[in-house]
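Got some structures for you, see below.
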Structure 1
Amino acid sequence: MESASFPHDLVQLQAAWNRTYAALAAEPRSAANTALRRRLLMLSTRLWRHPFWSGPGRMPAALPELRSQARAMDAQRW
């Protein structure tokens, strides 16, 4: 499969989702649990409603590639 070209803001959203999910998984009984869950829901909604997905030929099957690009972006950041 060819590497999909995702908008930078969509990759940033996915990276934020990954970080939030990791924080929630690391401390499931944390006092910040509710705030993290709310943030995860908000980010999920923004990801799925992003205009990129409504373009012709753009399928949610591209999600694994999006997640991979978001992880790579985070790895470069650190």
Structure 2
Amino acid sequence: MINYRRLGLAELKEVARMNAVSFADYPLCDEIRNEFIDEDGFVDFMTEVFHVYIGAYYKKSLVFVGEEENQIKSFAILDRPY
């Protein structure tokens, strides 16, 4: 069973890394990936990018995580319509 709750600020880095790993193979990232020697360096960089991106929404939007057995499995950013 998945439980949903608001993201805690201390969990922001974990969610950013999950996002980086999930989207690392998207074609949109190909040009950026080519600048890195290995996949780990690329994922570390994208983790920092997503950390800033999600952090920017953290205070002005609602960020939820889906947990299963106390592990974050998903997240969503609900942006206000205004």
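Which structure, out of 1, 2, was distance in nm of label points 7 Å out along Cα→Cβ at positions 7 and 31 calculated from, if the result is 3.8? Checking each candidate, the match is 1.
Computed over structures 1, 2, relative contact order in percent (Cα under 8 Å, 6 or more apart) reaches its largest value in 1.
Work out the source of -21500 here, i.e. which of 1, 2 gives that when helix-only ellipticity at 222 nm (-39500 (n - 2.57) for each DSSP H run of 4 or more, over all residues; to 500) is computed. Clearly, the read-out refers to 1.
We did not get these values from a lab; they are worked out from the coordinates using the rules stated. In this text the structure is predicted, and so the values were computed from the model without any measurement. Cβ atoms are built from the backbone, for glycine too; each structure is taken alone.
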